[in-house]
1. Using the calculated result 3.4 for distance in nm of label points 7 Å out along Cα→Cβ at positions 11 and 179, pick out the matching structure from 1, 2, 3.
2. Please state which of the structures 1, 2, 3 yields 31 when percent of Cα pairs over 38 Å apart is computed from it.
3. FRET efficiency 1/(1 + (r/R0)^6) of positions 3 and 267 (r between Cβ atoms, R0 = 35 Å, to 0.05) computed as 0.90: which structure among 1, 2, 3?
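Coordinate-derived values only; no laboratory data. None of the values given here were measured: they were computed from a predicted structure. Cβ atoms are built from the backbone, for glycine too; each structure is taken alone.
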Structure 1
Amino acid sequence: MTPDELERLARAIPPLIRFGTSSWTYPGWKGLVYHRDYGGKGTAAPMLAEYSRFPLFRTVGIDSSFYGPPTDAVLDSYAASLPPDFPCVSKVWQEITVHTWAKVQNKARAGEVNPHFLDAALFLESVYTPYLAHFADHTGPFVFEFQQIQSQGRGGVLTSEFVERLDRFFGELPAGGPWAVEIRNPEYLTPAYFAVLREHGVAHVFNSWTRMPSIGEQLALADSVTGPFVICRALLRPGRLYADAVEAFSPYDRIRDPQPALRADLVSLIRTALALRLPAYVIANNRAEGSAPLTIIAVARMLIDQADSG
């Protein structure tokens, strides 16, 4: 697609819709998103500046924040790299969202129950306050990503307990904050879960992930749109493991495995957001089809083609 065609496509996207990718530091996107080589340390901010000039991108997922809160200097550098009206989707530090540490998450703490699970004070002090001080103009949704939690047997977190913990946690946060919850336990997708999110104005993150129902199946659940915005993350084809996708798709410069059903689900979600007059954040990951920017282009074209034909 030529630059002029990209510009025309971007102008046709409704203003409520913000497309972006799950992180941006991929040198393999040269010739697609980037026009020069990037390598080594200190390139995240310059890459973000060029990323933000790609016509279709109006948001980005800050994924590295899952492993530790960004420093004040990092937030300042990102803020200086972005244009006005470019809110970012930030994953919340895993110290807040891990219930019991797995070896892959923290080898030294494997098997330990995390005392900071859903610790509102820690979130406000270590994550939210620095964002307000250094990144307020670009703070979009905070995604509380709960990787799969043991829900059965001794030490398991039943759905009712998880919902109760969410209720207490969001009751301790500022009302009206840009909060969103992403879960990896399909059994947690219950009316009680959606009701608690709705009560606190928290968005459910529609996610495409290994062991989750498809985005379309989640959207079909009653009252699954729970917040003042719609957000989705197209991460993996259901059934595919993350490590397998990394091996198969790197360096993420082309579509390796097209997913027409996923694209159709994303368009349906966007159309739902537009019907409800809600802003929508549509985040794609390289591991969904092989190249997140090309996934976004394909979904945008499908959205506009459907609008033109009907």
Structure 2
Amino acid sequence: MDSSISQIASNSTSGAAEILRLAGEVFSQLRGYQTEISQGSVERAQRAIFETATALVRAQPDMSPLLRLASVAITAASTATTAQDALKSAEDQALKFIDSAERAVRTAALHAADLIHPGTTVMTHSRSSTVLAALVEARLEGRDFSVVATESRPGLEGRTLAEELAREDISVRLIADSSASLAMDDVDVILVGADTITQQELVNKIGTRMIGLAAGERGLPFYAVCDTSKFINADYWYRPVRDNENVPGPDAHTEALVVNGYFEPTPLALFTGIVTEEGVLSTEEASGCAVRASVHKQLSEALEKLRHHIR
């Protein structure tokens, strides 16, 4: 299990759907130890579930669906009366949450595809699997459109997206992040993904806020596309700017420090709407959904303590 969680922590290429499936396997592995764990009390099993759930959240702290999944598992185990029931309930509810999220992603992509009309030029930033699914769906429906994709440094996920779009016979232009505002002269709509949505902000790949500000200045529609598992009542994580090998380093004789970060919050107010499985939500509706997406109190308290410790 430690190995599985470590693999999740080091996975920087998979989207939320893939990470959730890997997390579901961890809960299945935990249940596989039920002979050993069930020899103890139900409290022992609940403690094992809580520790596993917390470790999963720490493995990918910017991925709110993983936090929601962890909360579901802890909540399910909390009402069990035996160790065996606790392990089974945690696994069953975790897998149910994953299945629901996967269906929601597909529906959200269909709603987003409706925003792509013949002749439209779409800009996107980073690589959202849900945005990609929307673009592919629009192409399958016979619409002729083009895409402007940013390189999305650091990580260069935009290059991967451009290759995937080209294979789907979708016209795509790959641009430097810094030229996004200029490229908007030819853009009709902007679609980006989301890792987390709180009451006031949307957390996504760094550069999203810059694009949102430029879109607002030009009056361009700016949408985020995701399922509602990305909504959460609070952002529990502190994201320090850090050293990163994806930024060219200074000359060895200089004292310049290379720092970088992968994620940033963008105010919900910059978005035209949030496209989910429920349709296009206004930013006010999205804010309300986030408020209602609370997590188990014990998990919330543990993460708050960890956040203050990191700070």
Structure 3
Amino acid sequence: MIAKELEVPVVLEKLEVLERRIVPYHSQLGKITAEHSKRKAGYQGEKNVSYYTQQLPESTLIFHNLRLPRNKSFFEMDLLLITSSFSLIVETKTLAGEIYFDPNFGQLIRTKADKKESFPDPLSQVQRQKWLFNEWLIHSVGSNIPIDYLVVVGNSSTLISTDPGKVHLYKKVIHANKLPLMYKDISSKFKSEILDLKTLRKIRNKLLKEHTPLQYDVLSKFRLTEKDIIKGVQCPACSTIGMTRKHGGWICNQCCTVSKVAHIQALKDYFLLFSNSISNQKCREFLKVDSPDVVNRLLRELNVSSEGKNKGKIYLAPEKIASLALK
């Protein structure tokens, strides 16, 4: 049973907006594009792994992308599976080419197009997650349960290798399509039921309550300011930014497309880049509309709450910005 769905990471949404709206030929554009591509590939790998979790027993609690507090910091798990007998932590990797696990120096070496790159050892990462999750269980819910771990490679064409004599690693590093079979093998080792239904529910609720999404300030990350961002409503047809408000709708000066709701995506962009609230003045500046009355009407028509009155009134972004829409 899926207890926490796999969702598009907010950081991925922010990078997509930033790549669309950064001023042309900006010196940071290359870094932004590279980061966006890396994050997008990572999400695709997690989607590939998620497909195979559908083949797991219905009694398995499935959590995607948990970030939990521990010792004044946080630790993250790409995928957590919990049953009454054991739990399994999965670290997902999406690296094309050939990956070599170097057990001597604790690193992962990726070779692609004759270029070698070194990455932190994902086995060490997931072992640390195991230790921290065990501590979290004892501290937060007063329970303990056997914890196993895997590194799952989301790209089916990736070649995996290691040193001769280290073949035991192949029991901990697998391609995504082997997850159901490996899960079955691991289940056979833990047959005793340790957690009752009440405790499982307690763990599920506590995990969901303590999950703390990472706050990612994409502008600060790339040392950008508001001046680096193109303002205006983007045409849904040709992607030109700068639609004109006319006769109760938006018209594109480039391709003449007309839209009644193009401003909604622009407001999503604003919430993702700048703030989770917006005033009438800020909205006018971003949409490039002169009339306060027009902007008030546009904001009132949305499924958002508000605070304050008159000039001090602000409109609050929904918890999930993607859900922003007309009432």
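1. Working through the options, I get structure 2.
2. 3
3. 1
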